[in-house]
Structure formats: C-alpha cells, structure tokens
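Visitor: Following this line, the structures themselves.
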Structure I
Amino acid sequence: MEKALIQNFYKSLGDQTAQLDFAKAHFSHDFSWHGPRPFDICHGGADYFDRFWLPFTQAFEGLVRETHIFMGGLSDGKVDGGHDGRYWICATGYFHADFVGTWLGFSPTGQNVKLRWADCLRFMDGKIAEYHTLIDIIDFLQQIGKSPLPPSKGVDFVYPAPTGVNGILLDESSPEDTAYSMALIRQFLFEGLNRFDEKDLASMGVAQFFHPNIKWYGPGGIGACLSLREFENYHQRPWLTAYPDRKVQDLGCLICDGAFSGGSGFAGVRAHHTGPYLNAPATNRLVTFNGIDFWLRKGDKFVENWVFVDMIDLFAQFGIDLLQKAKAI
C-alpha cells in the first residue's frame, strides 16, 4: 500500500492541485520535512509546499522525475540494534528540467539540468509523518558554472541507475535476501566504519565489504570513484584526514529491500574538523553530517553506492557560506 501511494505521488509531479490534495489526504497532522540547507526543516504540508516545493517547481520548467531506486522496509538504524519498527520508503534518481526561474538566489540560465534527488519517507498509522529530502545543490551549481568548491578528485556527473538490475522494487523481496543485506550493512556502518584507528585505512576493513571494482557515486565536490582504490584515494583518505574521529550515530532510518539498502541520517555522523578539507582549513569544531545513501549488494560485497551529503550545511559549520561564494563567481 505504501509503495503504491508514493508511486502515485511521484506520478502527479506536474499537477500542483493533485500534489496539494495528496498532502491534505496523506500527510499526518504532525508532518515534518527535513531538507538541505538553506531549507532545513518544514513543519506541516503547507510549510513544505510554500517554502520548498512550489518555488522549486516554479524555477524548473518541464520538470520530470526519473527514479533509479525505489524501495521500502522496516528501519533498523540504531547503533545498539534496537528496532524502531517504523516503515520507510527510500528512493533516488534525477529531476530533468529547464532552469527558467530564480532558485536559491541564482538567475536562470535556460539550460536543461539534471538534479540529483534522494527521498526517505516514514509512515505512521497509514500517513506520511516524516519526509527527508536531499538535492545535490553543489552538482547543480557545477552544471551552471557556479561551483564554490575546487575541482572534484573523482569524476563529475556520473550518477547512473543500478547496473544490470531493476532498482524499482514494487513487489515483496525475498525475506532471506533482505535479512542478509541488513546484517551486512549494519556490520559495515556500525562496526567497520566506526573501527577506524585514525592512522590506517585498513583498520576499517572496507575491502571486506566493497568489491574491488565498487562504483561509488559521491556528491558534487567529491565526484564518482570507479574502484576501491579510487574510493580510498579520492574520498576516504581526504575525508579521514579532515575528520579522523568521525563516528556513525543512530540513523533516521536504515532499511533493506532484497539486495538494496538505503538510509538517511540528518546528523547521522559526527566528527571534529581537525584537518583541511576541499581548501577549507581545520576549525577544530565538532561538526555533523546530513546524508542519504543507497547500496547495491551482490553476494557478500557492495558493488554500487549512491551518496548524498549536504555540503552546504557542512561548510556552514566551518563558517563558510558556499551559496554566497557561488553567487560571487
């Protein structure tokens, strides 16, 4: 029921009346939406539509949603293994549109853009109670020639649908596959990543979880890494130089559906910023990371990983306004 409901919501993209009617019928009375900076949190459907969704749809003409992954399941995202028993749907893909109206203070260019999006929606008593969204704003700024960050170490604009499999999971997946995926992703996030000894990348045992030819599709500013070696050299080593004590915390959600895993963490990771990162000097501040991830497993290894990080929010914690920097370009 929940999957069909969200599929219908997505299909009504071009009909604002239908979207508003959907919100009235299916958003709970205490509905909240968590989005990227500068939108942050909206309380109630009206706040969500007024502050984020309607201005977004007005800025991008001919908006089409392309969905690459669509999955659902019960969350198990607490470090201590305590099940929250809440049902979530997580999805990701592109918006295709022409940039014809001002958005985030940036003047329209008229060009066609592809906007990476990720959603996680929590259901409670048949209603949507919580909605997490990230749009890759840095990737958007790169497309319009306004990137406030140095050139990516990885490859820009590589964010494909899953390779060789259907990522739109409308039917019930094998319970055995789902359970295996959950055990593996929990081991990776809460044991492997949290084992870093702040000296040697091998202390996390990432090779135990990632295929040597892992395709890691990172956010704008980092780019895609097309092997485990590239992941270590282009992302992991610079990241851990900047945030050596980073720890994965309780997540907003962590679900599995067959061979796919997905999760959302607004402040799901915390660390001290004790090293330089993307030309930003160390601040020694405690920072948190807002992110949404998706993983595809084959056998006992993850072979693809789609990654969203709210870089605007992260750099704001350094005292750097990336949007203002971009506007000055």
Structure II
Amino acid sequence: MNLRQRAPIIIAEMIGELRGSTPRPDELKAVTSGASGRIILRGGGVLGICWTNERADNNSFLPAARGLARAGIPVPAVLAERRLPDDGGACLVTDLGPCELVRLRDASWPVKRDAWLAAFRTLRQLDALVPDWPLQPPFDAALYRWEQEYFAQHLIGRHLVGDADAFLQTEAPRRVADWLASQARVPVHRDCQSPNIMIRDGVAWLVDFQGMRMGLREYDLASLLFDAHMPMLPEQRTELLDAWAELSGAPVDPERFAACALQRIMQALGAYANIGYNQGKPEYLDLIPIGLKHLREAIDLIPPNTLTATLIPCLPEAARFASPL
C-alpha cells in the first residue's frame, strides 16, 4: 500500500487521538496541494499532511512551522505529528479554511490590492527574522544556475523545441547568477505565490513554507507580482511596488527586482513544462502562455546598460516576443 492509499488511514487515526473521535478515512476530503508531492486531507476541523522524504524540503515543514510560530509569523499551528517508517512524516495543523489568496483572482482591484498588501505586511516580518531552525540551502550562484538550467531543459528544450545549450553556454546567465548570489540575503519563503498565502480577517498566513531559505526579498516579491495563477496589469504591479517601498521605508532596487523576476519566472516556466509533460498534469501547460507574457513584462523592467540587460538577447524569441493574452 503506497502513501496515497495509507494517508487517509494515518490521518484518521491521528484525528482520533487528538479529538477522541475517529472519522472514517473515506470521510476525509483531499485538498489540492499543487506539485509539492505531499498529501493534504481535510477533516475533523483540521488539515492532515503526509509526506515522504523523496523531496529534500518535505521534512523541513515541521521545524519551519514551529520556528515561524515562535517568531510570531502567521502560520497554521502544529497540533500533532508522527514519523513514518519510510523517513517521511505526518502531522495535523489548524485548518484556516478555503481562504487562499488565489480565490480572489476575479475580485475587484481594491479587494485584491488589500490582499496583496496584507501579504506584504507578513513578508515584511520575515525581514527581521533570525531563524533558529535549519533552513534549506541558501540561494547561491549554483541554485540560481539550477533555475536557469531547469528553464532551459524543460521550457526551451522540451516545450519550445529549441536549443537549451545555446542559452546555457552564454556568459550572461552565469554572470547574473553570480551577481544575485553576491547580494545580502534575508529569509525568503521561496514559493511565495497566491495558492500559498491564506487571507483571513485581513491577515496573510503563510503555508507551504518548507522550502524557506536565505535569499533576496525581491525574489518573494517577484513571485507574488508575477504569479501566473493571479495575473495583474503592469500599472497595478507598479502600484504595489510603490506600496512595498512605503511599507519597507526604501525603494525597490529596479535591477535586482527585475533580475529576481527573470529568475523566478524562468523557474516557474520550467516547472510548468516539467510538471505538465512529465508528471501527468497537463493543466500546468496552460500556465505557460501567461508565464511567457510575464517574462516579457519583466524584461521591460530591466534598466538599460546593466548586467541583467545582457541576459535579454540570450532568451529565446518566444520569451522575448511573447504575444499578449
């Protein structure tokens, strides 16, 4: 019996131990969890999460949840936990309900703006955080380079049927990776997109934070403001960047933001192609057009005559000249 078959039994038992009343495994409802590889079930007023150790970050969820809670960052509370024989684990956390930021996709701009501002306030708390638990390996030149390779292999090579090596063998991507890695780092969520932020009573709660590591805050901002699940107009993005500058007390560095946006969008495009073609989830391929549009919009933000600007000619034409949706 694999974990997907065992998970409802494990979570039902844990709910019984916590609540004193054990639900039937078939009463638990699956919660869509993207491509994290974890199994999330809802029942008994809690969320149950099961995972294996196949992904390096999955076992980081519990330490991160406790550490963030100690620091006063809004995250679901851990109510129970269990080690599994395969070195994976299971836990119960508070259920915030169906309040993901992405559910506001069709809301009016003032409503969405308020939600993003709530997310900014929570992200701002991370700037002063000194983690007292082990994080995932930090953003360094190798990780930025891996994102570029992921994009080249899956988006350029597989989806666009282009020359992935031609992109990777140019000097500009490597130089941008080295430059980003030289910047001062803060704790970042790493996957700060609308499905991973819950809006409840005007407060933004973080979920799926097991990939936390040291990196650039602009990477998290770019993840939010170039989110294929919840696209926005360029002028709305500018408005939000101005709001972040007011909140943080400092303007956003334009080149660093643009470079982080390119990195994040390339990583996301690689993921959409990889998950869509190789993991049996073709719906992810539907996100590629908006991802390419985002790449074009990020290119437009690059200040001229900068290191990051040298990356533009290296990108495939489908990225540089993405058609508006």
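No value in this document is a laboratory result; all are computed from the given coordinates. Worth saying up front: this structure is predicted, and the values here are computed from it rather than measured. Cβ atoms are built from the backbone, for glycine too; each structure is taken alone.
Visitor: I have 2.1 for distance in nm of label points 7 Å out along Cα→Cβ at positions 167 and 191, calculated from one of the structures I, II. Which structure is it? Working shown, then result.
Guide: Working: I: 2.7; II: 2.1.
This figure was derived from II.
Visitor: Tell me which of I, II gives 65, 43, 38 when you compute Cα extents along the principal axes in Å.
Guide: Of the structures listed, the value fits II.
Visitor: Given a value of 14.0 for mean count of other Cβ atoms within 10 Å over residues 7-14, calculated from one of I, II, which structure does it belong to?
Guide: I
Visitor: Comparing mean count of other Cβ atoms within 10 Å over residues 47-54 across I, II, which structure shows the greatest value?
Guide: Top value of mean count of other Cβ atoms within 10 Å over residues 47-54, among I, II, belongs to structure II.
Visitor: To continue, here is another question. On distance in nm of label points 7 Å out along Cα→Cβ at positions 55 and 207, which of the structures labelled I, II is highest?
Guide: Details: I: 4.8; II: 1.4.
When distance in nm of label points 7 Å out along Cα→Cβ at positions 55 and 207 is computed for each of I, II, structure I gives the biggest number.
Visitor: Here helix-only ellipticity at 222 nm (-39500 (n - 2.57) for each DSSP H run of 4 or more, over all residues; to 500) has been calculated and equals -5500, so which of I, II was it run on?
Guide: Source structure: I.
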